[in-house]
1. I have -1500 for helix-only ellipticity at 222 nm (-39500 (n - 2.57) for each DSSP H run of 4 or more, over all residues; to 500), calculated from one of the structures 1, 2. Which structure is it?
2. Quick one: relative contact order in percent (Cα under 8 Å, 6 or more apart) came out at 39 when computed from one of 1, 2, so which one is it?
3. P(r) over Cα pairs in 10 Å bins from 0, in percent computed as 13, 31, 26, 15, 12, 2: which structure among 1, 2?
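Any read-out appearing in this document is the output of simple, stated calculations on the displayed coordinates, not a laboratory observation. Treat the numbers as computed from the prediction; the structure is a model and nothing was measured.
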Structure 1
């Protein structure tokens, strides 16, 4: 234990929760890097070219969607074949980690 003044014992349940949280976060971060690096290196074709992406991403959402032909909602799931959309799946996994943890907590 650390000297933080917190004398809560580490139970098996807390250890399992911490291990699961650690594994989910590490997996999510690996997925983010593994999907973003090929995009930056040009290994897959993007829907929006990297050269113009920073200009487009500064636009309000409705303008961004109009210029890229995108739509709001879960439409991005159908675009996972493109390099610029694939990292969204990794980010969604990472964001869902807290929900996974909450679902497993009694």
Structure 2
């Protein structure tokens, strides 16, 4: 699979009173395509989401429309929408609709 995107990213860092960074927020928007390199079949792919990272604990929270891939005339074929929280080594919370690697294979057949 070939993935090509135009990405816009805004990074905001929050500091405590001692001027130490405590939290980082990434606001991400992308638009692009996913292409099956064997067949040439492609689909439009886009997303808008916010990732918030607690720099003291390493915990990350991701919320929004992480992925929205549409088959023209048929609708959404890959969707990543919702919220998840993860630590450095574990998924702590997940809600919404998420995708798997198999979804990419199926959508690009």
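1. Of the structures listed, the value fits 2.
2. Values: 1: 39; 2: 18.
Structure 1 accounts for this read-out.
3. Going label by label, the one that fits is 1.
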